[in-house]
1. If distance in nm of label points 7 Å out along Cα→Cβ at positions 56 and 256 computes to 3.5, which of 1, 2 did it come from?
2. Out of 1, 2, choose the structure whose coordinates give FRET efficiency 1/(1 + (r/R0)^6) of positions 48 and 192 (r between Cβ atoms, R0 = 30 Å, to 0.05) equal to 1.00 when calculated.
3. Quick check: 16.7 is what I get for mean projected area of the Cα convex hull in nm², calculated from one of 1, 2. Which structure matches?
4. Could you figure out which one of 1, 2 the value 2.7 for mean projected area of the Cα convex hull in nm², for residues 40-79 alone was computed from?
5. Computing helix-only ellipticity at 222 nm (-39500 (n - 2.57) for each DSSP H run of 4 or more, over all residues; to 500) gives -22000 for which of 1, 2?
6. Taking distance in nm of label points 7 Å out along Cα→Cβ at positions 88 and 184 as the criterion, which structure among 1, 2 has the greatest value?
7. Given a value of 0.95 for FRET efficiency 1/(1 + (r/R0)^6) of positions 8 and 200 (r between Cβ atoms, R0 = 30 Å, to 0.05), point me to the structure among 1, 2 it was derived from.
8. Mean count of other Cβ atoms within 10 Å over residues 152-159 computed as 11.9: which structure among 1, 2?
Structure 1
Amino acid sequence: MKVGCIGLGDIAQKAYLPVLAALPGIELHLQTRTPATLNRVGDKLRIPPAQRHADLDALLAQGPDAAFVHAPTAAHPEIVSRLLDAGVPTYVDKPLAYELADSERLVTLAEQRGTSLAVGFNRRHAPGYAQCAEHPRELILMQKNRTGLPEDPRTMILDDFIHVVDTLRFLVPGPVDDVTVRARAEDGLLHHVVLQLAGDGFTALGVMNRLSGSAEEILEVSGQDTKRQVVNLAEVIDHKGQPTVRRRGDWVPVARQRGIEQAVLAFLDAVRAGRVLSARDALETHELCERVVRAVLDRSA
């Protein structure tokens, strides 16, 4: 199977390429417009020169069976459009695009072409988070905080807070009938944002503070007098009387802990089986993110 990786930045090098390069039966093709990066990464992974490409045309000429897109978000609409037009099943790192209209267009194009389009919401595959889907979920709380990183609202929400939004959507146990957004922005930069989703018998809160003093990610689900807490995707703490703690094993790869390995394998298994994957559910996460963006901008006006 010929698999292209487009964009060789930090997330591709740390998370995706180690998984792809270790899979049997994969002929890995790399593409980036930066020659130094292409050669450095290609040499590290021992990718033959014929499988290194300086432009997308050269990669498409090889007839890839699937592609992973890790280019900057602003470049996603053009790259993904060309891949889908060529009939290449495509996995794209979140988000699909900064603008909802572009995301909608890509999902529609994939459906028109009958081609798989998957969005990299790896937390749905992370073992700790997947286990939370089996726990009572009357109250869900997710925090994903950083230090010293207030940012343009659309960029922060679509590039980072989208993980929180999608995880809440993944875990809510029923239809959402109320959406509330709170935020603080100053001088055009978003400091923190809070999203509340509520439905029959449950409330879900998503929080991101870019001036929190700590880089952390904490998920808690509780109900029926029990609570499960996942800290930085690595430590699972069950609370029912005396807390019990399960930590990531010393030899468990980070890509597996964060659900990236599982997401890659699920996508490639679908491609091999000829199953077409839809990004329609992922689009609902983008639609909710757009709602958050508009609420933040309205409050800042």
Structure 2
Amino acid sequence: MIEIKERAKIVDEALKYYLPEKDFGLYKAARHLIKAGGKRLRPVIAMLVCEAIGEDYNKIMPAIVAIEAIHNFTLIHDDIMDRDEMRRNVKTVHKVYGEPVAILAGDTLFAEAFSLIAKCDVNAENVRKAVELMADVCIKICEGQYIDITLENRMASEEEYLEMVKLKTGVLIAASATIPVILFGKYDLFEPLWEYGINAGIGFQIHDDVLDLIGEDMGKDWGSDLVKGKKTLIVIKAFEKGVELETFGRGKASNEEIKKDVEKLKACGAIDYASKKAREYITLAKKNLSKLGESEGRKILESLTDYLVERRK
């Protein structure tokens, strides 16, 4: 995916410009995960939408960077709540800087994101609408995280899981796809691109759950969702079939123990079921891109959307 990597490099340079690392400990913590890398999928989606609608993404680059800032803010706080120790092959922010500083680092990125959106070189009313949308998206992400926490102590249905990932993951990808059309005033494209993002996000998250079990070099502990007792679509289907998982919710387990449970999840068809569902959501997502018309940007965006469920890490 050369075209995507090229755009990700542009995002990396923009991150250095708009979110510099200042000589102050708070900013070292706030930039920790950003400097560790990442696929930059969300800002790249925004760039490709700009290209598909014939607009210059440089005019709204601050908002594109803001999307990545908000994504990293959610990761920092998510890692604290989940007690994760690794992210992107580096120690998580709270493990390096401590929980109080990590909370401040996430809050700083959150505030910086809204300051950046205000710097876009477009109509002021469109900027106001973009800020309003992003604030609503952040609230929805919190709602999704709350649902995730409440499911820790009880079993979940497939419908509850899908609502959770729609909020936790889908809405930010939907925002990535729609921020450009809001800022450039092409409101007629909002609904199809919002639906695109929601479905792409759900497919992406389901596949991410699969990769937690069978992925390659994920940059975090193998089987972490399993040992933490996360109610993924995979374990929901496995429990429906009466499968017993020895490591589920145990907190810690050896690789050999995790491997045995993964084999059970493969054998009962739960992993295949989840992979099929992920592809179904990606198919739904791509149907909405027809509203963009024919363009190179749309073509690359379709390839990126397929990549969301084809990646191995």
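1. Structure 1 accounts for this read-out.
2. Comparing all candidates, it corresponds to 2.
3. Considering all the candidates, the number was obtained from 1.
4. Computing mean projected area of the Cα convex hull in nm², for residues 40-79 alone on every structure in 1, 2 gives 2.7 only for 2.
5. Considering all the candidates, the number was obtained from 2.
6. Comparing 1, 2, the top value of distance in nm of label points 7 Å out along Cα→Cβ at positions 88 and 184 belongs to 1.
7. 2
8. Going through each structure in turn, the value belongs to 2.
Each value in this text was obtained by applying a stated rule to the coordinates, not by laboratory testing. None of these values were measured; they are calculated from a predicted model. Cβ atoms are built from the backbone, for glycine too; each structure is taken alone.
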